[in-house]
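Asks: The structures come next, written out as structure tokens.
None of the figures in this text is laboratory data; all of them are computed from the coordinates on show. Model, not experiment: these values are computed from the prediction. Cβ atoms are built from the backbone, for glycine too; each structure is taken alone.
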Structure 1
Amino acid sequence: MPFVAEFLKSKEVELRDEAALALGGSRLAGALTVLIDAWKDRPVETSPGMVFRAISSSALPAAIEFLVDIMKSGASRHAAAAAEALKLHENSPEIQALIEKAVQNRTG
């Protein structure tokens, strides 16, 4: 995992995106931590889209919780990116209920 995580710091967008997706697809809790840290450490002007999709693809409960929390209280563009990422789970009634509740309780 550390080898792949290094590519999250690449200047090449494609390498960063592929690394993020590989980490998310691993479904490892440690990979989720790496992805969340990468999002927190990214340049402000960088879109969170791919990192959020990678986080969502892990399907870990902590990943879903993280994205739902962003929907509740994150900046508008981050909340929209989190909602887009969570579309991966549109067939899950449980996750859809969390999304609806986040939209209702939005504070940002």
Structure 2
Amino acid sequence: METRKKALVLKKLKAKRLYVNQLVDAKTTAGTVGISEKTIGKWVREGNWKGAREKTAEQIAGIGATPLIPEIILKDFIEFIGEKAAHLANNIEPLANEYLKISFNHN
């Protein structure tokens, strides 16, 4: 993958992580990642990030007994690893799921 394409893919991954998992608004996400708000809007539409973001917000809002907090943090961590070392992300996800199952009785 050429350097410019790879850089854009990494920016998109980071933007998704910020916007969907961390609920950072589009304007701040664009500034943090170094892209235009128009590009963020395009990615949000194309990838249905709004739906995923709403699901994250619902999960966070519904956490009275905090069972989903580790799941949300691990999901964000896996995506972070995907940005930094994509070849590791596929290996980490099954381990993270096993960790959740063992530690928090998640199915």
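Asks: For the read-out FRET efficiency 1/(1 + (r/R0)^6) of positions 60 and 76 (r between Cβ atoms, R0 = 30 Å, to 0.05), a value of 0.75 was computed from one structure; give its label from 1, 2.
Replies: 1
Asks: Could you tell me which structure in 1, 2 was used to calculate Kirkwood radius over Cα pairs in Å as 14.8?
Replies: Corresponding structure: 2.
Asks: For which of 1, 2 does helix-only ellipticity at 222 nm (-39500 (n - 2.57) for each DSSP H run of 4 or more, over all residues; to 500), calculated from the coordinates, equal -24000?
Replies: For helix-only ellipticity at 222 nm (-39500 (n - 2.57) for each DSSP H run of 4 or more, over all residues; to 500), the value -24000 is produced by structure 2.
Asks: Identify the structure, out of 1, 2, from whose coordinates relative contact order in percent (Cα under 8 Å, 6 or more apart) was calculated to give 25.
Replies: 2
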